[in-house]
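Have a look at these structures, which come just after this line.
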Structure 1
Amino acid sequence: MVATEELIDAIRARIGGVDRIGYRIVVALSDSGETITIDDGADGVGVTAGGGEDGADTVVRLSSDNLQKLIAGRLNPLIAYSTGRLKVEGSQGVALKIAALLQGDD
């Protein structure tokens, strides 16, 4: 299991140049029960530990290992979704947009 802070740092590195996403997205880590919230802040897109699912436009559920693989480019978000490793509550379009931002290509 990957540490939540490590995942938050990786997400920040991936979306650091994005000024605004227009949504509140909660990533619920199925193996630890922790959450990561991605939303617009005063200084651009903010990524923080915690945050409830209430009021989220989209909740994305996956394990910390699968999130790490997604960020590293070793897991395609569409394959993860179709095989049940990534579950979406709310807008699937928003989930795909954030997954595309997070997906590594290196």
Structure 2
Amino acid sequence: MTESQSPTARISDNTEANRYEAFVDGELAGFAQYIRTKDLIAFVHTEVNEGYEGQGIGGSLVRFSLDAARTAGVAVLAVCPFYSGWIARHPDYQDLLYTSKSKVND
């Protein structure tokens, strides 16, 4: 399990549950569900518990998980609207986005 401490939350990769989790004072504050293959990680759902909304928990989850994807050398498929919106606002992470390398022959 990989984890990080931030001012607002402790983020960890719960590989058994296929999700990154954010904890504040030992309580689960939010999570980002993913599907992972050898070369790709698809973020499919992000949820922040109501009592923690607006405190940067979601952004901390995204940043930590994308930094981990960069370190692992895997592409990112941002299926989750929260992830795709966050990446659109942070151009320094757009290079992680998955792009199809296959070409269609006409």
Structure 3
Amino acid sequence: MIILVSRFLIRRGFNGITLWPFVVLRKREMKEDAVMLNHEKIHLRQQIEMLVLPFYLWYVIEFLIRWFQYKNRHTAYRNISFEREAYKFQNNFKYIKRRQFWAFVHFIKKG
């Protein structure tokens, strides 16, 4: 994991983004935020499993479907399967070691 700090690369309202192999954080202090880093590590694992580019394609398509479904960008973002998995397990620091391959699939829910 390569950590970069830049408030210019991150959209307002967000604190970090994972762009394999980088984790970009809004503030330097966030490098010490174990929960935030664990959340982003889950995204790194998801991206590796999907061979990176298909991850981004899936992410955008699912975001658009959720936006249409919920009519709200934030709700759409929070309901993307990748995000649902990362938010659910961001406090579980052992999760990465026991995580099943393509575990995010269990977080795809029907409308």
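Ranked on Cα Rg over 2.2 N^0.38 Å, which label among 1, 2, 3 comes first with the largest value? Largest one: structure 2. If distance in nm of label points 7 Å out along Cα→Cβ at positions 42 and 82 computes to 4.5, which of 1, 2, 3 did it come from? This value belongs to structure 1.
For which of the structures 1, 2, 3 does the calculation of helix-only ellipticity at 222 nm (-39500 (n - 2.57) for each DSSP H run of 4 or more, over all residues; to 500) return -14500? So the calculation was done on 3. Name the one structure among 1, 2, 3 that distance in nm of label points 7 Å out along Cα→Cβ at positions 66 and 90 of 0.4 was derived from. The read-out was computed on structure 2.
A value of 2.3 was derived for distance in nm of label points 7 Å out along Cα→Cβ at positions 74 and 98; which structure in 1, 2, 3 was it taken from? Derived from the structure labelled 1.
Bear in mind that the values in this text are calculations on the coordinates, not laboratory data. Predicted, not measured: the structure shown is a model, and the values here were computed from it. Cβ atoms are built from the backbone, for glycine too; each structure is taken alone.
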